[in-house]
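Pasting the structures here.
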Structure P
Amino acid sequence: MPDEISLSCVRELKSLGPAAHGRPFSSLLVVKKLAAKTASNGNPFYSADLGDRSGSFGCTIFSDQPAFDLLKQAGEGAVVRVEGKVDYYQGRLSPKLGKIAVLSEAELGAPGLLDHLVELAPENADALWTEFNAFIDGLTHAELRGTVRAVFDEVGETFKWSPAAVAMHHAYRHGLLEHTVHMARAGAALLPLYPEVHADLALAGILLHDTGKAIEYEGTLATKRSRRGILQGHVVLGYQLARKAGMKAKLAPELLERLEHIILSHQGEPEWGAAVYAATPEAVFVSMIDNLDAKMGMVQRALRQAAEGEDFSERLPGLNSPLLTRKVNP
C-alpha cells in the first residue's frame, strides 16, 4: 500500500490529479455544506462540501458509512480530521472518506488552526475598510451621504467580515467588503463615460446594493442563510435598510425611490433574485458592474486555487464552464 499523504490544504490534494487515484490522505477540514438526500433505492445519503482556506471539494457519504452519523451530529461548521482515499467523479475531485473525527473545543484553539481553515479576501481587510469609508465620504450629495453612513452605522462591523455569497462569488470572510470596494473602483472609473448617470446616486447604490447580505448570512466557519435571509432575502433586507436610513437622513422622496430601485433591481433577472428589472440609468449601471465583478471574482478565485500543472479549473457554475487557468505566454 502506498504511503499516506498528509496534506495541509485542499489545494495540495487537488494538485495530485487523477494519477493519485486510491492513495490515502489525511487532512483537517471544515464541513462547509451538508445536504441530506435520498438515493434511487430509497437509502439516505449526504452530499457534503469539505474545505479549508485554499478551496473545497464535494463528496458523498452513504448511510452505511460510520461518518454518516458523525456528520449528522456535527453539522455544518464543524471542524473534522479526515482520513480517506483520493477519488474522482466526472473529472472532479470527490474523495472516498474513511475515518472522521470531530475536533473538540480545546483542539480548535490550537495556534494557527483557524488561519488554516478560514478563507480570507486576498486584500487587507483594514485597508479595504478605509477605502470603503473614503468612498462614502466622497459623496458630495449630503443627504445621500447621510443615508449611506446611517446604514453602515447599523451594519458596518458585520458587513466588514461577511462573505458575499455562500458559494458563487467572493464566498469568504471579508468577501462582501472586497466585492463592494471593487465595484466602487469600477464605478468611479466608468462614470465619466456615462454623463447620463447621476454619479452620487450610482455610487450610493453600489455601496448599499448588497447590505442585506450582512443580515442574510451567518456562521463563522461555514456560511449559511439566517432565518430572515431565508424568509426575505438580501434584496428586500437591503431595501429595508436603505428606506429606513433615507427617511432618517431626509433624502428627497424621488432620490430615495431611485436608490431603493437600484437595490431592488441589482440582481439583473428575477430568476437571479431581482425584485424588478433595472429601469433607470443608475440601476442599469450598478447591475452591470455587479455582474462584472461577480464573474471576475469567480475568475480570480479559480486562478488563486488552480492546481499546479492543470490547464483548466473545475466547472464554475456561475460561468457554466471550466476556466482556462494556465497563464498567457509573454
Structure Q
Amino acid sequence: MNMRKVPEHEEDARKIQLLEISHLKTSFFTHLGEVKAVDDVSISLGESETLGIVGESGSGKSVTMLSVMRLLADNGRIVSGGIHFRGKDLAKLSEGEMEHLRGKQIGMIFQDPMTSLNPVFTIGNQLTEMIARHLGLGKKDARDRAVEMLSTVMIPSPAQRMRQFPYELSGGMRQRVMTAMALCCHPDILIADEPTTALDVTIQAQIIDLLKDLKSRIGTSVILITHDLGVVAGLCDKVCVMYAGQVVESGSSADIFYTPRHPYTKGLLKSVPNPKKIMKERLVPIRGTPPDLLKPPLGCAFAPRCDHTMKICILRRPPLFEVGEGHGASCFLNHPDLPASA
C-alpha cells in the first residue's frame, strides 16, 4: 500500500465541511502549570454526517467540543488553531455572537442532565426561554413548540411534563429533555457528550434509536462523544480516536473497526467483548495509565504503554500517516520506510 504523510494543507478537490477544526490547542492554566488538554487536533464534519469521538477519560474529547462551544472554565483558553463553522472562525467571535449561535445553530447535550438542567425552574420554563430567545416566538407559540419537541423525543404526556421540575423525572426522561432542548431550534450540528452515561441498557438503546431517528428526519449532523464502541459502530459514519489530547487515528467506522492501524485503537477494541464470537476470548486491557498532561512526553504519548515502541517513538511525535482513503493513523509503524519485519 502506498502510504504518505498527510499534508497540512490539501486544498485541491477538497470537500466543503460544515465544521472544520484545524490544529486546535486548548490549555488550562493552573497553579501547577499549563495543562495541554487539546494538543494540535484537526477534525472535520460534513453535512448530515455522524462523527464519533472515542478514547479514555481525560483524552480531550469533551474539552475539544467545549472549545467549539466556547464554554471553557475560567482558567481554560484556546491557545491557537481555528474552529470554522460555515466560514466563521468561532475562536474569534465575540461572546455576544457566540450566545446567538449556541443552541440555534450548534446544540449540545451535556454529560449529566441533572446538573445541566436548572433544578428551581420547570421543564417548560427552561425550554420556552431558549425557544423565545433564539426564534423570537411569543409565549404561547414558544410553549407549543416546546410541547412539540418533547413529543418528538417520545416523552409521554408532554404538556404535563412541562409543569414538572427536573428532579421529578427519571434519568432517561431528563436526557430526552436535554435532547429536546438541544434540537428545539433545529441546529445544524448536535454535539452529544456521553448521552448514555449512567443509564440502564434499555434506556441507552432508546436514546441511540432516538438520535438515529432525529438525524434521518431533521438532517442534523451529529458529533457523538462516548466510551461505548458498540454505540459508535451502530451510529457513526466517521470515527476519531483521541489519546492525551491528540487525534491518533481517524477514518470511517469500517476503517476503525476492521482495519485499525494504531496500537491504541487496537487496544481499545481488544478490551471490549464481542458477542458474535463463538469461542470465548479473554479481554486484554491496555496496561499502564495515560500520561500527565502537565508534563506531556516528548515523543509519542502512547509509547510507555505500547508493545511496539521504537527509539524514534520516544524522541519524536509521529505525524499523521495516510493509510487509506480518508484513513489516517499517527504511528511510526505506518511509515513507508519501516522494514516489513518491524
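Out of P, Q, which has the highest value for relative contact order in percent (Cα under 8 Å, 6 or more apart)?
Working: P: 14; Q: 22.
Greatest value across P, Q: structure Q.
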One of P, Q was used to calculate distance in nm of label points 7 Å out along Cα→Cβ at positions 64 and 120, giving 4.5; which?
P
Comparing FRET efficiency 1/(1 + (r/R0)^6) of positions 72 and 200 (r between Cβ atoms, R0 = 25 Å, to 0.05) across P, Q, which structure shows the greatest value?
Q
To test your reading of the models, identify which of P, Q gives 9.5 for mean count of other Cβ atoms within 10 Å over residues 104-111 when calculated.
P
Given that volume of the Cα convex hull per residue in Å³, for residues 160-255 alone, derived from a single structure, equals 109, which label among P, Q identifies that structure?
P
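Given a computed value of -13500 for helix-only ellipticity at 222 nm (-39500 (n - 2.57) for each DSSP H run of 4 or more, over all residues; to 500), which structure among P, Q does it belong to?
Values: P: -13500; Q: -9000.
Answer for the origin of the read-out: P.
Taken together, the values in this text are just the output of simple stated rules run on the coordinates, not laboratory data. Small disclaimer: the values here were computed from a predicted structure and weren't measured. Cβ atoms are built from the backbone, for glycine too; each structure is taken alone.
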